[in-house]
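Just so you know, all these numbers are worked out from the coordinates, no wet-lab data involved. None of the values given here were measured: they were computed from a predicted structure. Cβ atoms are built from the backbone, for glycine too; each structure is taken alone.
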Structure P
Amino acid sequence: MEKKLATQRVSLDVADGTTMNAYVARPAEDCKFPSMMVFQEAFGVNAHIRDVTERVAREGYVAVAPELYHRTAPGFEAGYTDFPSVMPHMQAMTEAGASRDIEATYDWLRTHPQVAADRIGSIGFCMGGRMSYLADSVVQLRAAISFYGGRIAPDLLPRATNLSAPILFFWGGLDQHIPPEQIRAVVDEVKKAKKPYVNVEISDADHGFFCDVRASYNPVAATLAWALSLKFLETHLRGTEQKPQTA
């Protein structure tokens, strides 16, 4: 029987004085659950990201997807080939602003009555994969997952020493957007920092392989990555708990 969900749009106050909208999906039961920040691709909190947020919630997490372009284009969504529309907003993002967005999302979750405040994780795709890595260095997480996160290397490599939780990396072996030397740099830096990680490269997958509305969608790779992600979260975010705690 499919878990019943409640969905809503919320507005979060960011420390720099801006306001950030977010999409929330959560189990309908009145219990405390672990929670997940879901970080968007470059194309906005679109139908696919909202669907992923709901998929996460069906697994028993309170899930929230913040709109990361809130400073330049609140409510922005673009098609997967509309790079000219995307680039100005992605380029306008800064590490400092992104860190504040992460903190605002994290703080909202920690005060939500359905959230077990000490069990928060993150997952992100493409630009969001970079954000998930950054989140692991900005706030105290229990688990982080990064799908083909671009520009972690070289921009965020110094953040490796601050990672707070085990991180699971996914990369596509056919990905022309993230060259092998960047992947090696990320893994080497996390290893050097002695932080726990799992590194998965799927040889026949391309960039965006998880997104079922992109031309690069690879259903076999996506199915495998999702199963690994759920096991990773069960291990590190849920711990030994098999059922949500009652309020």
Structure Q
Amino acid sequence: MIGTSVQRFRKGDQVFGSTFPGAGAYAEYLCMPEKGAMAAKPVNMTYEEAAAIPNGVLTALPYLRNKGKIQGGDRVLINGASGAVGTAAVQIAKYYGAEVTRVCSTTNLELVKSLGADKVIDYTQEDFTKTGQTFDVIFDAVGKSSFQRVKSSLTQRGVYLTTVPPVADFLQSIWTSIAGGKKVKFSATGMRSARKKARDLVFINEIIEAGKIKAVIDRRYPLEQVAKAHRYVVKGHKKGNVVITVAHCNNT
């Protein structure tokens, strides 16, 4: 159903998108403004797969592209490469032609390799900051490190990106934005305008339809089992995304 003044979409169009940071609840139907953060659903994805894309992509893409200024040939390390943001970041970095090293646990090694890993570091066996390797971009998708800890692993003009900056990194980001050399940056990606998010979803749609990015879904739960899904997620062991399904939806 669409309003009479809507120009961007037509009745029957399949879409995907995000309502964050708006508050709400789980529901079978949602009314969004035409200028909301949504775009046409990739034709080569089911609804469930498309639902797994926006959360991770709308964080990873602006971090790597806008803050990290990622480009072909860059050496990029993704810390926390098996979560929703990490799995998206790995694929986006590969799309831009970077050499990607992923850091994850033993149980997730095969998953991150399947996403196109150039190198994989098992953090239960090895500390990437002690390997002597340096990177142009280090993206901490889970907020488990700090600028001071990884600084020696950055190239001379390397950039450290973190989704959960401690106070010290917040202060460092102000200082390094002025001083030359290694920098620490973060971004409130969820607070970006719906227009910017919609533009990114259109871009991601094209990449998905070109076969460059795929959805990573750990588990699916029916709407009636939302509480069970939350209990699983808060354990902190999910791989990629957890999706809530609605039985009567056409899944193509």
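Among the shown structures P, Q, from which was the value 2.6 of distance in nm of label points 7 Å out along Cα→Cβ at positions 63 and 79 calculated? Attributed to the structure labelled P. Which of P, Q yields 22 for relative contact order in percent (Cα under 8 Å, 6 or more apart), as computed? Derived from the structure labelled Q. Figure out for me which of the structures P, Q the number -8000 belongs to, where helix-only ellipticity at 222 nm (-39500 (n - 2.57) for each DSSP H run of 4 or more, over all residues; to 500) was derived from the coordinates. Label of the source structure: Q.
The maximum of FRET efficiency 1/(1 + (r/R0)^6) of positions 151 and 207 (r between Cβ atoms, R0 = 25 Å, to 0.05) over structures P, Q, that is, the highest value, falls on P. With respect to distance in nm of label points 7 Å out along Cα→Cβ at positions 31 and 223, the largest value across structures P, Q is given by P.
Computed over structures P, Q, FRET efficiency 1/(1 + (r/R0)^6) of positions 39 and 215 (r between Cβ atoms, R0 = 25 Å, to 0.05) reaches its largest value in Q. Could you tell me which structure in P, Q was used to calculate distance in nm of label points 7 Å out along Cα→Cβ at positions 47 and 71 as 3.1? Among P, Q, the structure yielding 3.1 for distance in nm of label points 7 Å out along Cα→Cβ at positions 47 and 71 is P.
Given 116 as the derived value for volume of the Cα convex hull per residue in Å³, which of the supplied structures P, Q does it correspond to? Source structure for this number: P.
With distance in nm of label points 7 Å out along Cα→Cβ at positions 55 and 87 as the yardstick, tell me which of P, Q scores highest. For this comparison of distance in nm of label points 7 Å out along Cα→Cβ at positions 55 and 87, the top structure is P.
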